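Several structures are given next for inspection.
Bear in mind that the values in this text are calculations on the coordinates, not laboratory data. A quick note: this is a predicted structure, and the numbers were derived from the prediction, not measured. Cβ atoms are built from the backbone, for glycine too; each structure is taken alone.
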Structure 1
């Protein structure tokens, strides 16, 4: 008995240590970014950094507003495309399609999730950019094709397998008794899906969307290749943008002789980190609110 207690305590200790390590990772990342951002925060005010639109590092002007808005716009476009597609596809595959089709689609989804980001970027340059050019021509707008819409479409395609995989698992985990009970009292099949299955899986569905958006916010290479990378506040879907991940990937390691440049890029990473933390916090509040009134 004494030996078993020792083993139990050791196992519990290792589990607690693993949990502590996981909890410390985001704190360590956030603290490191704050420390690296201090030099620029000591010289330039936070409102000036966040609200400024001018990016001229040689002149000491570091306005992050174009990068923040570009990141938000591209991510929003991708979610508006990927969200409905993923939810409707998950419903069809789990509720209407045959088991054979579902078993066929699962490895296809896994393959799409495993394709490198740069491959999606090349596909975007070869397929999506010409498609967006033709789309703009219908509105009699002459563009290069490297714009927010191109970045949003590529990002949506990259996010679909990630979100769809989670949604399928969430819907399949809902007890079949709920569905049978709804059908037994006279509800139609679609009413059962809409009012029973989706409500029962609300927290999982929100979590899938939250993780998908967080992943989309941090995508770099594919978006960088098709979004245009022009420092400006985009006024339409067909204008180029410059998301924060692209800014960091394009410039880190270069021009480090410019004063405050390294600190400015780390501050950009800190902004991205804070946006993701805030978004996940809001998603968690929405999940808790939905669970309370479900």
Structure 2
């Protein structure tokens, strides 16, 4: 299998890749936590959440401006207004920003507003998008599609790498379980296997892998123990009123408690949480 992905694999370059994002070093020692709402819903609520996750110790601010939804009638994000609010929150908090891009035609505009460009699970094999992200140069976080094999995931990363962008971070986000509604199975074995096969940093999304708020903390702690270099956590000031993914979004006080537990676990494992952005 390693021969299939020469750029993502460890064959000729065995050292771990470190991706620089502002003052952060994704893939280096120290756990990195990206946190924020699934979607940017409005200026006041987003800025309050951004300030709260920063105060709790988050390193990166997450929030969706363009949202792929199963139903065409669900909230699709604020689009360009969402990008503006992401930029405003970045200036107010000093945190780098990660947001999803759906369309190759939007890559330049999203890259101007964000520090990390996310490829969601639905777009893992959107090859025109992956090639465009390779040419954009900004760090890319590539989520694993539900049901995708490890080889398919790494080959998707290879499209970005082969197009000229080495700064790729992988993100495991769980697989659907038949008959279990929104709950998913978090493939922790994939974290260890991909770290063995690939030099790319591996993050975990414990929120989507949980599908339910009460399971997010256990997923996050297990992912850190399994060797994930970072986490992508959904947080909302009022999850019951969230326009998307409220069921697995942590409340602000729950996220603060999680960060305390993550700090203690990470310190026992390999050096604790990463230092906050300068």
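semi-axes √(5λ) of the Cα gyration tensor in Å, for residues 89-200 alone computed as 24, 17, 14: which structure among 1, 2? Structure of origin is 2. Looking just at volume of the Cα convex hull per residue in Å³, for residues 137-264 alone, which of the labels 1, 2 belongs to the structure with the highest value? Going through 1, 2 one by one, volume of the Cα convex hull per residue in Å³, for residues 137-264 alone is largest in 1.
Assuming 23.0, 81 is Rg and Dmax of the Cα atoms in Å as calculated from a single structure, say which of 1, 2 it is. Don't skip to the end; give the middle numbers.
Numbers: 1: 23.0, 81; 2: 17.0, 50.
The correct label is 1.
With mean count of other Cβ atoms within 10 Å over residues 17-24 coming out at 9.9, pick the structure among 1, 2 it was computed from. Clearly, the read-out refers to 1. Given -12000 as the derived value for helix-only ellipticity at 222 nm (-39500 (n - 2.57) for each DSSP H run of 4 or more, over all residues; to 500), which of the supplied structures 1, 2 does it correspond to? Of the options listed, only 2 reproduces it. Structures 1, 2 were shown, and FRET efficiency 1/(1 + (r/R0)^6) of positions 25 and 233 (r between Cβ atoms, R0 = 25 Å, to 0.05) at 0.15 was computed from 1.
Which of 1, 2 yields 27 for relative contact order in percent (Cα under 8 Å, 6 or more apart), as computed? Computed on structure 1. Once mean count of other Cβ atoms within 10 Å over residues 65-72 is evaluated on every structure in 1, 2, the highest one turns out to be 1.
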